[in-house]
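Asker: For reference, the structures are reproduced in the following blocks.
Values in this text are rule-based calculations from the coordinates and carry no lab data. Please read these numbers as outputs of a predicted model, since none were measured by experiment. Cβ atoms are built from the backbone, for glycine too; each structure is taken alone.
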Structure P
Amino acid sequence: MVYYMVRIVYTPNAPKPIGPYSQGVIAGCFLYVSGQIPIDPATGAMVEGDFKVKVRRVLDNIKAIIEASGASLRDIVKVTVYLRDIRLFQEFNEVYSQYFPADPPARVVIEASNLPRGADLEVEAIAYICSESV
């Protein structure tokens, strides 16, 4: 049996966890980023207003966690998206495509009836981070 070292990833540039979970966990060659909702890490408050602004906040939170591990968005291999309203799918894609302009990761989008703090979306990611520095 092979055992992998597990390391917790934390950055003040992403929201503090609002429950008993870590922002990210590295296990072997993979970084698992916990679901992120549109919380401003500076204030701890939910971002208000336009849906696209909320999407940017969520993706910026994921980017901060990924970068805290020494990786980048290009290392993400799988994304799971939860939308409270699937009719926002196209608006989500407009912002998402700016973060992944080429060779985007595998992805699934699911409509969810409710999300933490009444958020409009939640996104989680998995990155492959093996390199000589890990």
Structure Q
Amino acid sequence: MRRMSIGEVATAVGLPTNVLRHWESMKLLSPERDAGGRRTYDEDQIVRIAVIQRSKGAGMTLEQIGVMLDDGARERHQVLQQHLDDIDRRMEDMRRSREMTEHAMNCRSHDIATCPRFRAGVADVMARL
């Protein structure tokens, strides 16, 4: 794979160039420079960009991503476990939301919030009051 300019990479991954520069300033990326001082990205750097994008999409912060990408970070496993726990919580929230939405689509109640079966979907929240 040939080396790519920041503009080419930005276009390919659908990001503005300033985002790539910001990630570089946070030490998440380290593109090489050509003879003119312009950033060039090899396949490894583009893989890092894809990892950052996917991780951000899954809810990780740039700080967490930085720890994940740092093979020498002592807190790496702790940060990753916290993220896994967060994913599990969000997946459970999504499952409950899906059940409520499916029920709402088939419910005959005019005001869905008054339906006892629909309200059961938020019983855990109501129990905290």
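Asker: Say we calculate distance in nm of label points 7 Å out along Cα→Cβ at positions 14 and 38 for every structure; which of P, Q gives the highest result? Spell out each step's value before the answer.
Answerer: On the way: P: 1.9; Q: 2.6.
Once distance in nm of label points 7 Å out along Cα→Cβ at positions 14 and 38 is tallied for P, Q, the winner is Q.
Asker: For relative contact order in percent (Cα under 8 Å, 6 or more apart), which of P, Q scores largest?
Answerer: Working: P: 30; Q: 15.
For this comparison of relative contact order in percent (Cα under 8 Å, 6 or more apart), the top structure is P.
Asker: So, one more: Output the label of whichever structure in P, Q has the greatest value of Rg/Rh (Cα atoms, Kirkwood Rh).
Answerer: Going through P, Q one by one, Rg/Rh (Cα atoms, Kirkwood Rh) is largest in Q.
Asker: With distance in nm of label points 7 Å out along Cα→Cβ at positions 22 and 110 derived from the coordinates and found to be 2.3, which of P, Q does the value describe?
Answerer: Structure of origin is P.
Asker: Matching task: -7000 is the computed value of helix-only ellipticity at 222 nm (-39500 (n - 2.57) for each DSSP H run of 4 or more, over all residues; to 500). Pick the structure from P, Q.
Answerer: Values: P: -7000; Q: -18500.
Derived from the structure labelled P.
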